[in-house]
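Undergrad: Structures incoming, each one as structure tokens.
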Structure P
Amino acid sequence: MPVENISAANLQLIVPNLHRRYSGVTATNRMVAPKLASMLRAAWFGPDAPDGIARIGAADLFRLWRRPKPLIWHARRNNEMIVGVLLRALGWPLKLVFTSAAQRHHTWITRWLIRRMDSIIATSDVSASYLKRAATVIPHGVDTDRYAPPADRAAAFAESGLPGRYAIGCFGRVRAQKGTDVFVDAMCRLLPRYPDFTAVIVGAVAVEQRAFANDLKQRIETAGLVARIVITGELPIEQVQRWYQRLTIYAFTSRNEGFGLTLIEAMSVGAALVASRAGAAELVVEDGNTGVLVPPADTDALVAAIEPLMRDVSAASAMGARGRERVLTQFSLDAEASRIAEVYRALV
């Protein structure tokens with residue numbers, strides 16, 4: 001839908017996505033943008049536009065130059081902040097908002113750009129602590145309808161055609177930062193003891209990560225587990241959602257992370273969660289209740305946390321149910337969108 005069909009004169013929000021490759025930032029943006037569009041007059045600028053929000057092209061954007069009413073430009077990356085700052089300098093009536101999920105010290109250019117934003121959102125208190133200016137903390141949310149427990153988890157798993165009865169998963173790009181190697185090493189130790197389980201790694205292998213991925217495949221082959229540790233590669237989002245529903249246990253193994261959306265996606269579908277203390281894990285997980293926290297890059301700790309859940313699937317199911325309830329009350333997409341909209345309203 002072009003911007004003309006939503007009345008450019010009344011447009012309130014532009015959601016830029018200026019990154020060619022699909023990423024976690026894109027995924028979070030795609031989820032919340034349609035919710036925001038149900039609350040404000042909004043348009044998406046860039047590739048990978050989701051359903052439920054109008055699209056705006058470069059020609060449409062040009063026609064908004066020097067219009068009387070201010071527009072929110074909500075950036076989530078440096079390049080989007082740069083474009084917003086430049087457009088405002090050239091006469092576009094923009095109020096600039098930036099969301100930061102990073103849990104690290106920012107580069108000088110990021111710090112310079114952050115100082116030029118009208119409002120800052122951080123996805124956790126830890127992210128906010130690195131910003132050097134006031135920020136509103138708004139955790140990411142998940143669409144609890146799309147990421148819902150399956151009607152029959154056993155049937156969902158059987159549909160995959162994989163051996164065994166239960167799945168344990170680790171989703172995200174196959175790379176060291178995501179701890180995919182830690183997950184593979186843990187599975188090579190655990191799966192021979194638990195023949196009812198199959199491990200699934202859902203995520204893309206970038207060109208620069210092929211050597212890393214090939215090493216993982218060699219470890220899997222050496223362990224004799226080629227049929228029971230499956231790397232799917234990149235999949236359409238609808239298939240990823242279905243793979244979540246096949247899981248009994250989810251392992252979040254990142255060494256470092258911005259927020260870690262897979263945490264709440266896995267909890268939302270009712271999978272038991274074992275998570276490294278990275279990203280927002282300590283914000284999201286009630287250790288021992290809605291999940292289990294372990295140190296990053298610690299294979300021994302990961303094995304020790306996962307094994308009781310593999311041994312007692314009913315305990316895993318109960319933990320998954322508690323995790324689902326926590327997401328419904330604390331990390332829903334509706335709650336995230338409502339709080340972001342309040343930040344916008346304070347500006348305009």
Structure Q
Amino acid sequence: MTPRPLFRLALLLTVLAVAPAPALAASGAKSDVCTAARDYSAARRGVSVLVLKDGAAICEGYAGQGGPDRGWELWSGTKSFNGLIAAAAVQDGLLTLDEKVADTLPEWRADPLKSQITLRQLLSLSSGLEGTVGRAPDYDRAIAAPVTAAPGTLFQYGAEPFQVFGAVMNRKLAAARTGDADVLAYLKRRILDPIDVRWSGWRRTPGGDVMMPQGASFTAREWAGFGEFVRGGGVVDGRPIVDPATFRALFVGTAANPAYGISWWLPRAGGRGPRTASIDFADHAAELPADLVIAAGAGDQRLYVIPSCGLTVVRQAAFGLGMGRGRGGPRWSDYDFLRPVLDAWCG
């Protein structure tokens with residue numbers, strides 16, 4: 001049997017010592033912080049809160065239908081897996097961030113704008129490709145989406161760029177004959193299996209294409225395991241399993257939006273819009289650790305990773321497309337939730 005990475009062993013041994021949900025693993029004043037974080041989340045449809053410090057679970061709580069074995073959809077938190085897929089693919093020689101998408105998609109070669117779009121622009125949502133929010137389209141439909149801005153000039157949040165990336169990966173995997181059935185099989189083999197992380201479910205489009213911008217479901221513990229891999233720099237057992245330079249590039253914003261890297265949100269002043277209005281960490285950039293990176297999804301699903309503090313924090317909530325933005329309840333604030341945690345365990 002392949003040995004588990006050390007951070008997964010630490011997490012496993014810690015959570016085995018935690019009582020069944022609702023559970024808290026803290027003492028003294030820090031226990032009050034843990035209780036406050038759980039209560040703040042629960043009052044806003046929250047189902048899971050998990051805080052890891054140096055890989056150990058120091059705060060864990062569940063509400064409503066949440067529980068340690070219950071997976072919840074990450075919604076757009078799914079997007080952040082795309083950057084790690086790209087970093088693995090660079091290490092495998094399948095692609096580079098600055099190659100043209102049209103090198104793989106001949107459908108784009110005759111279009112004067114689409115022919116210039118790079119994979120970096122695609123995954124940083126600055127390609128100019130029109131994006132929509134809602135159910136992710138099949139890959140062919142995403143490939144056919146119009147370009148509404150010159151590449152690199154405008155941040156446009158939506159599903160289509162990530163579905164195009166899924167199509168690119170599928171074609172590259174087929175050409176390279178890696179044996180992976182599709183991009184999801186590649187993610188499992190190259191990243192999730194080596195870090196011993198498992199999804200609870202992953203939705204596909206009606207046409208059978210993997211949903212790359214949404215659709216993944218994970219328990220809080222499994223999502224935190226992925227966050228620990230990111231906190232550790234993409235390294236397993238002392239060896240980087242993704243390209244290090246590409247990994248670092250995931251967390252660099254663009255001129256179009258300094259608050260968004262390659263599939264990850266950053267605490268920088270930057271562009272938002274109606275689709276991302278609930279994300280408020282950019283409003284407090286000067287008060288947050290500069291190395292904080294965030295995977296964020298509808299319903300205020302959050303994975304916060306803060307290497308300088310040794311922290312990985314998961315927050316999950318009940319959400320569905322018919323629920324709107326939780327009308328009738330108190331507003332979610334990333335800063336209000338995270339600041340006490342940082343004061344307690346980061347200083």
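Undergrad: In terms of distance in nm of label points 7 Å out along Cα→Cβ at positions 130 and 250, which of structures P, Q is highest? Walk me through the numbers on the way to the answer.
TA: On the way: P: 2.2; Q: 3.1.
That would be structure Q.
Undergrad: Okay, moving on. Just checking, which of P, Q has the largest value of distance in nm of label points 7 Å out along Cα→Cβ at positions 74 and 226?
TA: On the way: P: 4.7; Q: 0.1.
That would be structure P.
Undergrad: Could you tell me which structure in P, Q was used to calculate relative contact order in percent (Cα under 8 Å, 6 or more apart) as 16?
TA: Details: P: 16; Q: 23.
Answer by label: P.
Undergrad: Okay, next question. Which of P, Q yields -12000 for helix-only ellipticity at 222 nm (-39500 (n - 2.57) for each DSSP H run of 4 or more, over all residues; to 500), as computed? Let's see the in-between values first.
TA: Details: P: -12000; Q: -8500.
It traces back to P.
Any read-out appearing in this document is the output of simple, stated calculations on the displayed coordinates, not a laboratory observation. Please read all numbers here as calculations on a predicted model, not as lab measurements. Cβ atoms are built from the backbone, for glycine too; each structure is taken alone.
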